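Next up: the structures, one after another.
Since every read-out is calculated from the coordinates, none of them should be taken as a lab result. Owing to the predicted nature of the structure, the values given are computational and were not obtained by experimental measurement. Cβ atoms are built from the backbone, for glycine too; each structure is taken alone.
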Structure P
Amino acid sequence: MTVKGTVHKYASDVDTDVIIPARYLNTSSEAELAAHCMEDIDPDFIKRVKKGDIIVAEDNFGCGSSREHAPIAIKASGVSLIIANTFARIFYRNAINIGLPILECPAAVSALRAGDVVSCDLARGVIYNETTGQSFTAQPFPPFIQDIIDAGGLMNAISGTRK
């Protein structure tokens, strides 16, 4: 699968409380979660984000509470991929479980800038900055995890449906 979008760039330690503030955890509506995605760290994010866009962050993205609302809000907002130096372990697994592609690639993180247009071949882990012409390689997921992401999440993969 290939994704393409505009970069939204963040620093280290973006925690789940700023990805989706706790005051919105009383809903399971993906659309409602998306409407408040990133608002405590970037109030204009939801106005700028377009389907396919890419979040790029430094270290420990998704730290904090283990709520799966955070990757759901990001995915529902239209984000197609998160590239970071590192992810908090529980966020990493929650992202896979809901079918949100994530890649760790410090070289790409240091080179990519907000507003760059990036395409990524997820199966190969190749990240291409269409704005600058630079290319980076991340470790792609093994096929069984890529199947979960391609299915749109663990439950779809188990049931044999695609999202």
Structure Q
Amino acid sequence: MAHDQTATPQCRKPDPALKRLEKLVGTWELTGRTLGAKQDDISGRVVVDWLPGGFFLEQRGEMEIMGVKVASLEVLGYDAETDTFLSVVFSNLDGVPAAYRWDVRGDVVTHWAAGAKFTGKFSEDGNTLAGGWRPDAGIEPNAGNTYDEIMTRVK
């Protein structure tokens, strides 16, 4: 079978819904406070950028939560069936990839997994994202699922 050397491969284009994630792109410093803490006990840095092609967003983070250092890589992609963003997080905590979902609608960001959900809001200038994680109904609150954080864009 002959192969047409002059044919241009047809590349798909990223779904326009991915543009909703653009507000997340950048370098962010974060601080936060776990349930019952009298002072901030969460700190870290997150870098968010598009992977080549624009189909996936990559988030690399280094955080310290109550003295525990966490390094992670998260990759987000669009799920047209649910009109949300699927993500998988790989971290140094246990070696098991964790599944999450995201949604960004205007200035409101939601990020969730089985057991807990983050809800946050961007500042008017888009350089601050403030919100918190809360456990799902019936799940006992603890430091891992109940905390508030503020992310500030530094780049």
Structure R
Amino acid sequence: MGMENDDMRSGLYATHRTALVAYAASLMGSREEAEEVVQDAFSKLSPDSIKGIDTPIAYLRRIVRNLALNRRRRQKYELAQATEQAPDWMQPLRVSTPEQDAVFNDQVRLIAQELTQFPHQTRLIIEMHRFDGYTLEEIANHLGLSVTTVHRILTNAMGHLTKRLASRLT
């Protein structure tokens, strides 16, 4: 009985290997990897597993499909892990599109226009905090104001700026 099942496996391999490799290649995008997937599929095909199956080729195609999809999923995961844990200088360069650049430039222009509407001190507080990265305490020391006053001015100005920009950016 075991010899008969081995003969059946060998016959399936000889008959359907080429078609299965072509099928796997369409899923994998690489003939070399497709060969490996088909080989794995036949190695997983035990004599007991094909016993009682009416259409073993359909069963084999399912095994090949699942192995190919699992392999692609694993490759994507490994690539993501390798890229995610790579140093910054190895990360892919994120290049903006011309449309993104144009939108960004329009937004910067609108913000610059709106900032001119504020008093000099308020504009200075916004610029120091948002653009230069100064803390509220550093701004207060530089301008001779209390931290509470700087915070109040900044909060009010950002609220007004947000309202003005929301109507112009939408």
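Remarks
- Origin of the derived value 18.0 (mean count of other Cβ atoms within 10 Å over residues 10-17; candidates P, Q, R): P
- Answer label among P, Q, R for the case where helix-only ellipticity at 222 nm (-39500 (n - 2.57) for each DSSP H run of 4 or more, over all residues; to 500), calculated from the coordinates, equals -25500: R
- When Kirkwood radius over Cα pairs in Å is computed across structures P, Q, R, the figure 15.5 traces back to P.
- Parent structure of the calculated result 0.00, given that FRET efficiency 1/(1 + (r/R0)^6) of positions 66 and 114 (r between Cβ atoms, R0 = 30 Å, to 0.05) is the read-out and P, Q, R the choices: R
- With relative contact order in percent (Cα under 8 Å, 6 or more apart) derived as 19, matching label from P, Q, R: Q
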